[in-house]
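Below you'll find a set of structures to go through.
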Structure I
Amino acid sequence: MKIKNRRPQKNLENFFKVISKFDWSDLTANHASILSSDNKSFYINKHKYLFSEIKEKNLIKVDVNDEYHKKYKDVNKAGFYIHKYLHNSKAKPGAILHTHSKNGVAISCLKDGFNEKLNQSSMRFYKRIEYIDYEGMVINAKIAKKMSSKVNIKTKVLILKNHGVIILGNDIEELFHLTYHFEKCAEIQLKVSHLKNLNYVKNKFAIKTCSQHEGFGKVGHMSWNASLRMIKKK
């Protein structure tokens, strides 16, 4: 979906501030991006900054059709390839986050991955998750192309096995909302995964609930605005 971002850089700066508050970063290693207003480029963070330090002025603008060269030396190389090819994928996300969050990495190490039928919130991801086998760091176009070929218009999460997660949103609001609920559901799953006799919902109800989640209108609008109030408090 093509999104017209009125202030993409400011939206991305605020996003980094919010997720820093939730402790979903990995020092300077992770990255997020947002499409520019004309959808021909995206903004992404420099490798050297903590999420809490990122500002509009220190974001890098990347042409979606560019190759990696010295112009982008301050961008995490894996981040360049991941975001370039995912922005150009069938999913056409307007905003992307890649993290090594504790819960996300833990889920990526499970053979069965994320359980989409464990609770009401996890059902929002039913048939919306793809998995990528670990083949090393994503520091070249070949691996990034292979990754992007796995997604479709319904994909919201990529779980990189033994690595971390990538969340895909139409915009920053949806990206935050999905990230929050994925992290919450991952933590719940990890807390109960050792227990016996867990109850799983039938497929037909998971389908129904996923549809209900997506039927409430613009995803994440209220939760994003509430989170912005959180970072504006002194």
Structure II
Amino acid sequence: MGPIVSEAQPSLERPSAGSGRTVLSCSGLRKVFQSGDAALTVLSGVEFAVYPGEHLAIVGASGSGKSTLLHLLGGLDQPTEGLVRWMDTDIGGLGVAELGRRRNALLGFVYQFHHLLPEFSALDNVAMPLRIRRIPTADARAQALALLTRVGLAQRAEHLPGQLSGGERQRVALARALVTAPACVLADEPTGNLDRGTARQVFELIEQLRLELGTAFVIVTHDHELASRADRRLTMTEGRLVERCD
């Protein structure tokens, strides 16, 4: 089965692997949090790019700014200085509505805590990004079921999140992130709340789906073993990213 793309998907060109174009990039990224007279610089001159289908891992000590960086890359917060680009577009110049439209078209998100809506079934949680695009319910649910089948949860489609195990909930969250066939998924400690065996299974599923769908993944993780399996590994240190070659 190929990538699932709705007919109602916004018409934003997605670069192919080997095209030389990036799906996401940032330059001169700086983030300062102000509290009274005190200023805390979390990010200082961060620059990197993500290419189609790439698996990039970001590691670093707790509080080093990894999650802040993902929020800026996802357009969920604004930098103090610097640029974030989705494809070739500087998102700093976009209005709220256009930013949301492009985010829905180009990005998927997975968090350490799944953030599933507890009152909705697994199927309807996965279908939610498609419903936001005003895709008819039957079509959205059909596409969501196809993704749940892909992550091995077709038989759990009508279960509520509270009826699922931690690993199952995270697989549902992964299906939700991928149902719109995004160019890139931003994942913040996606295995951090799972036991070692389940974390490895989820990570292997991410890698399988990345290869099948051609979706890039930027994963923040504290797990150096899992990070070492990425195409590239960047370490956050003193507000900057350093590439690891070991």
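None of the figures in this text is laboratory data; all of them are computed from the coordinates on show. Fair warning: this is a prediction, and the values are worked out from it, not measured in the lab. Cβ atoms are built from the backbone, for glycine too; each structure is taken alone.
Looking at structures I, II, which one was mean count of other Cβ atoms within 10 Å over residues 95-102 calculated from, given that it came out as 12.4? Don't skip to the end; give the middle numbers.
Details: I: 23.2; II: 12.4.
Considering all the candidates, the number was obtained from II.
Taking mean count of other Cβ atoms within 10 Å over residues 87-94 as the criterion, the top structure among I, II is I, with the largest value.
One of I, II was used to compute relative contact order in percent (Cα under 8 Å, 6 or more apart), and the result was 29. Which label is that? Checking each candidate, the match is II.
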